[in-house]
Structure P
Amino acid sequence: MPDPALTPAAAPVTLSGVAASPGTGIGPAFILSAPDLSFETLTGQDPAAERVRLDAALAGSRTDLHGVREGARARLGDDAAAIFDAHLLLLDDPELGAAIQESLTGGANAEAAVHGAFEAFIGMFESLDDPYLRERAADLRDLRARVLSHLLGRPLASLAELREPAIVVAHDLTPSDTAGLDPALVRGVVTAVGGRTSHSAIMARGLGLPAVVGVGEAALAGLTRGTPLIVSGDAGTVTVHPDAAALNAAQAAQAAAHAEHARLDALKGQEGRTADGLRVELAANIGSPTEVPGALNAGAEGVGLYRTEFLFLGRDDLPGEDEQYRAYRAVLEGMAGRPVIIRTLDIGGDKALPALGLPHEENPFLGFRAIRLCLARPDLFRVQLRALLRASVHGQLHVMFPMIATVQEFLDARAHLDAARAELTAEGVPVAADIPVGMMVEIPAAAALSEQFARHADFFSVGSNDLIGYAMAADRMNERVANLYQPLNPAVLTLIALTCQGAARHGRWVGVCGEMAGDPLALPLLVGLGVTELSMSSPALLPRREQVLNLNAAQARELAAHALTLSHAAEVEAAVRAAYPHLTPTDA
């Protein structure tokens, strides 16, 4: 029966926007209004006094951001928390700081100096062709508002007032707003602006909240707190003042979704194995110990990728051996004997780390990063390796080196690991006897020489995101070339096939930890090529487990062999769809 509280007081109206996060939400509107951050522009001010005010506002903003970051990490994981790592770094950006200081020196008040400097950077991002980068202007607006709120003594809008279940409606949700969304109270999200790459959309998907964005300011102008709404994150529609028929249909959609979740939940305890008996392990990608419960709840059989760089980002110092040891131990103990693959530091020019003082590079993805950085900085590398080895006695540790391009790099990295083990043994520190040591296959050179690598590495994990980008020379975030970023391109599949063939000759196994692992269209091809471990975001695990359980590995091998003879990604996709007509791509 429809909720009496949602009985329409006016005729239903349907608003259209961008389908940003799937699902159906029903509830009254909660209008999140932006605070008044207007100010008077003053000249002839004392630069030193204004600098003191600014420094206090920056310090307050840093304190806020540390709290928001930890809340985001606990609720959404490290990918979301990294947004606020970026905010913290922006506060110390030298170009932005120089622009603010120039205005202060010229006699401007701190509010005007902050607003003007940020506005220049916002305009630069908004002028970019790449839609993903354009959306990053929202980060700058969010950060500017935070600093201004401290200067003006006016608190930012908060979801703390939300006491009852509701649909959150806003012009846009800043990253800070979305980090505060509570799934226990928020039934859906509606914004006037934004697209699928906006933070509102990304975080709503991470929380499993239905979301429609880009509805338009005028369409939302008439909404008041308590207005009955239905949000369809699948259709991209918002129904205002829904009638009984619309409410019944929405409730039926929710019931169907709940039944689907219940059906998948029943698969949690089942081992990943194809219908004809091939073992395919299904693991989770995580970035911090806080994500372990979510991975286990989704039925993860292990951790296929633990990204250690999140221990290093957003700070002015480097994590010490003990701090790293505690983090690695927490993951290993949390996974209770299940295999945990921990990737050593994968950082470079695209992920700023102030404590290292890395120079700017024109093309950081081809530059001084990951294993190249670690081999050049054995002091940094050895600390991490010692922490990993100390933690190894608390679970089933696998160590993995990123961005390996040559056999010598792998041998050098393993030599550092062996030396760290010898140090700890001499100190009387226990270390696990058997620690498999593997490598990422994300550079085409590593795939081409997989047989030589397999003589030394215990396992391979294909980082499909970078492998595709390097193989096709295409940045998926660049809309001008994003069409060339093709996971199903026969060239990409050939590189994965070479990796599996080289591994098999030496009895090694191959996993995939990039987005291909969670793509239902790619899964039968990967299994058919010889991949026996798939690591993905936790929400994707149960749907992919069901797919594996219903998959015939012999048929998948035939399909993969056929795909390698094709010329175009579209032909491969057509072949997969013909073999498995029920499959659709997923963002999971």
Structure Q
Amino acid sequence: MVNPENPLIVQSDKTLLLDVHAPLAEECRNALIPFAELIRSPEHLHTYQLSPLSLWNAASAGFTWKDAVGVLQKYARYDVPESVCVWIEETSSRFGKLRLVPGPVITENEIKTEYLFLVTDSPYVHKELTVHPVIKKHLVPYTFTQSPETLKYAENLTPNEKRFCFILPITDRGTVKQNLLQIGWPVKDEVPLVDGTPLDVQLKTENSAGKKFEVRDYQKKAADALLGNGGPGTGYGTIVLPCGAGKTVVGMEIMSRIKNNTLILTTNISAVHQWINELIDKTNLSPDDIAEYTGENKTIKPVTVATYQILTWRPDKTGPYPHFSLFRENNWGLVIYDEVHMLPAPVFRVVAELQAVHRVGLTATLVREDGCEGYVFSLVGPKRYDVPWKELERSDWIAHAECVEVRLDLPEESLLKYSAATQREKFKIASLNSMKYRVVKELVEKYPEDKILVIGQYLDQLDEIAKLLGAPIITGKTPNSERDKIYSDFRSSVIRVLVVSKVANFAIDLPDASLAIQVSGTFGSRQEEAQRLGRILRPKEKTSRFFTLITRNTVEEDFGNNRQKFLAEQGYSYRIIRYNDSSDFDQLDDSPLLEWS
């Protein structure tokens, strides 16, 4: 059956093409959000992908395979391939085949250990786990006896689940979920979360400066999606919102609802200080309620803000992580993982153990170049809420932004060296193109009213640019006190141009920054591209501009194309300027803000 008015084309490779000009396009897009991942969103056709993880995300939120197939059939322009429907049913049905439920507390040698049950209705799944070389190390088959102590844990189990049951220590809860996800068996975790020490957190109606403060609708919806009805399977997960959309406010909204001691983990000391300032500014918490746990100050209070770096530090490369004890030294009721896509591998290990408390991951993008998105799903929790960047831009909750790629020639004196170099050396030669200094200076002079960030990868290059512009520079070597002072001067307009290395990619709030010039980046990192654009997306009345300087006809151009993929998926396009001299930038003044799809 063909319905030419419908917006969706479902392909047998499980990609979905959405015609944005069709009458029901917006309605269809909203219906796809729960179970399909947006891959590309250029001008006319948006591409979505169905994947096991996207379907399991949906299933964990109560969205069934029938719901998914129903959406496809309702909006499809042509018949939905039967193979896709069958695959959706079979893949979705794997979620819930394994359930994690409460178990007994067993005392051995005067030591009490809390256990959980992993149960299944399927003898085939049970057998697969029994023989799997990795999984069987953590699971012990369990047989229910007729004793009252044993039977009370079996009250809500089916007859088959009583037969096909494993027992595991509660400390293995996360590790088992992670390992099972890797072999295609997502766990439905129905073990209730425990409450931490009560803490009366309330949001103010006015901030410390006397300005009205209220939580936006989408921020409330994000908190609603995470907390659900408060029953098993709720209270943990990941919230995806664009940079500048107020993820910190979402975290505080969740804190005000749970009202427990809270541990907040973030990427650097500047971000720690921002969290503390925001908590004091917008909640009833006083400085006496909040502590900083960093390399400079290791204090624990009802609300403690720490860096991932201090947690993953250890004096011996093969020894223990001494600061992991932070997770156990207070009765936390909530853990907030800021920039959760940046979770370091060692922290994943502790997150695997810390499954009994409310936990929320905050991020602008779940893209990880190492492919570990599944770890975030199994250990922190599935994606609970996501809003496309362009949707918030249209509502003026984040700044309108124009992305411009400036393509430069490689100077003649570098061509021979480039030709004989290895791939990695070619990337560095192209990134350090000396023409970029001239272009940066011209852009800074062209936009005298803008607050400008110059962002790059190579420290020598950034030092040269800082000297050229007479601007301060922040790198990983900049002392934290000096770093905070420079950020403060930038916010208060004491300085208008700031040169920063990749330390400013994440969790830095510079609300008035309206123009960014990216002179070099980390190979093809899509995540980094998104974060760097995010530095200039705080809401403002003027259009923000994001310039990327690329050396034409080099490997930097290829890596640049890959870096831009995530933003292209969000609907951003890059204008291309082939640079010859400063007059090439005049075309930007003659054109109105582009209307991106």
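We did not get these values from a lab; they are worked out from the coordinates using the rules stated. Please read these numbers as outputs of a predicted model, since none were measured by experiment. Cβ atoms are built from the backbone, for glycine too; each structure is taken alone.
For which of the structures P, Q does the calculation of mean projected area of the Cα convex hull in nm² return 28.3?
Derived from P, not from the others.
Identify the structure, out of P, Q, from whose coordinates distance in nm of label points 7 Å out along Cα→Cβ at positions 142 and 310 was calculated to give 1.5. It traces back to P. Tell me which structure, out of P, Q, gives -14000 once helix-only ellipticity at 222 nm (-39500 (n - 2.57) for each DSSP H run of 4 or more, over all residues; to 500) is calculated. Computed on structure P.
Looking at FRET efficiency 1/(1 + (r/R0)^6) of positions 222 and 278 (r between Cβ atoms, R0 = 30 Å, to 0.05) over structures P, Q, structure Q comes out largest.
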